[in-house]
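What follows is a set of structures to go through.
Derivation of every value follows stated rules applied to the coordinates shown; laboratory data play no part. The shown structure was predicted, so the numbers you read here are calculated from the model rather than taken from an experiment. Cβ atoms are built from the backbone, for glycine too; each structure is taken alone.
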Structure P
């Protein structure tokens, strides 16, 4: 177990390295976290966690820099520019989030990367007019935040008609997207602007990512590289039935036992089923300790989702050095002394 723990710390060691909050990822912290689970499950949990971490689902700060540099090197040629400089001079990076939010941090790192590798900076952006709008963020989970920010930006800046006329273009780029969330985003934007074609056109309105979570069970053969339980316990039906204010997507609460067709994310189908049950059971146990009914209905054992969804949560398995999404299973981030639980990845500047 000691080697497993050390390997996990090695992969996640820079978590919250930017913050002066006293947290340091350590072997002791990992052990304390896993010891909150049943004794017979601890070695299994650590083994599975290391297995999925080795698939690149944790983005360190150094890795983030290389991802952003790679993005710039690809996007300027994607837009048919001969040089990065000419691309930047006709590009605006959308910045609509607060000082400590992910978009702001990523744009700052992007500026550093540009200076270090090209001698340029984002200060030259838009100096020859704006043809390209770029929205950058860490993750699309349910798609709610992306929808809200982008639709407001388009409306407030009167960009819809120029977009439809192909006078300008928007490209959105994320470290991670969920296929279901990205699809939802397109349809919500379509209905918001009463626009039949533009937002559903993958070429006209591209949404790109470094990593993709295939979580739409209605797609053809999705990989399901996340937590998505099958219908295996009566307790799960009881939990779903108790979500009285949720009325939508009940048909997507469970994956079929035959999904995914071939297991490529976990070591085996049996391992997937076991780890999903462990995290789901513990998540339900934690949520059952919440006294406030409204708060209990809001949260889900496998991470936040739309309150109207009658599901167990988004189930995200993707982490960055800055923070983890609260669409991840709550065993990773929940921290409430009254509930006797501390997450492996504590949240910064975000309440439970």
Structure Q
């Protein structure tokens, strides 16, 4: 994240997150080092709306119009199977020559046709051998990026940056938890259909993996066990059964317990892989949860019990001024983990 002058003018960033379940919009302003929340809203995608840029763009435009947001330049992101992020070692006489080397060698790391992707990389550190360098390689399918750009154009918006969800989570964490500058942390963002685990050390992502689970699988499990539609299952997942039917309540809790146990097993497996595969891997003592899946009541305690470490919800507004005259504090606190990605995106919009 770029340094900010304490005497700089007020700047604004608008993040638009086209999640698999929810559309999220967040705008912040920044004066010096102080961030202020300006707008925040979400809308549930209806079936088919996210599949076509025209309908997705119309929904974005309607939400921004409802908020009376006039900004036309936004930051958005791609995620899921359309993006590959890998920490790799490249040979080059100097870091300045890495660009050509990365693009030449990327084919061995990318399971896509190299002509069908956009490539980028970030230099991390010198490698263990002479003239080697560790870089973070990022490849995104052109079709996904172009589809995102088309959706924003349909909404009357232009993209200043196309980010990656995992990097947005890392940026949001860096801004709000400066005390972790010299110690590691595990970040797990639980999306609708995919999740991502990131190990941060010194605010650098030293390990990053997509995880094949999300909140939708939990909703579908509840729907199947109780014989209800997915919308009702989503409500039961977050609020619990309205009735005092002990059998229904027990069924919901059983599905939740089994699902979270499976999630924890997968996260523990990936952490074990990180510890065995990353040179000088440092074990973190704390896991932070974010994403829509983190809204599940008691999920932090459940993860803590399964994994034996401290688990908290990642708060993207921990160091942000949230005016009580414009926002209901209870609502902002309740949905905060779901807005970690759009907050990270809004930070990227501030230059």
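A few notes on this one:
- Ranked by distance in nm of label points 7 Å out along Cα→Cβ at positions 233 and 329, structures P, Q are led by Q, which has the greatest value.
- Origin of the derived value 2.7 (distance in nm of label points 7 Å out along Cα→Cβ at positions 281 and 305; candidates P, Q): Q
- Ranking P, Q by distance in nm of label points 7 Å out along Cα→Cβ at positions 121 and 273, the structure that comes out highest: P
- Here relative contact order in percent (Cα under 8 Å, 6 or more apart) was derived from just one of the structures P, Q, and that gives 15; the source is P.
- Parent structure of the calculated result 20.6, 69, given that Rg and Dmax of the Cα atoms in Å is the read-out and P, Q the choices: Q
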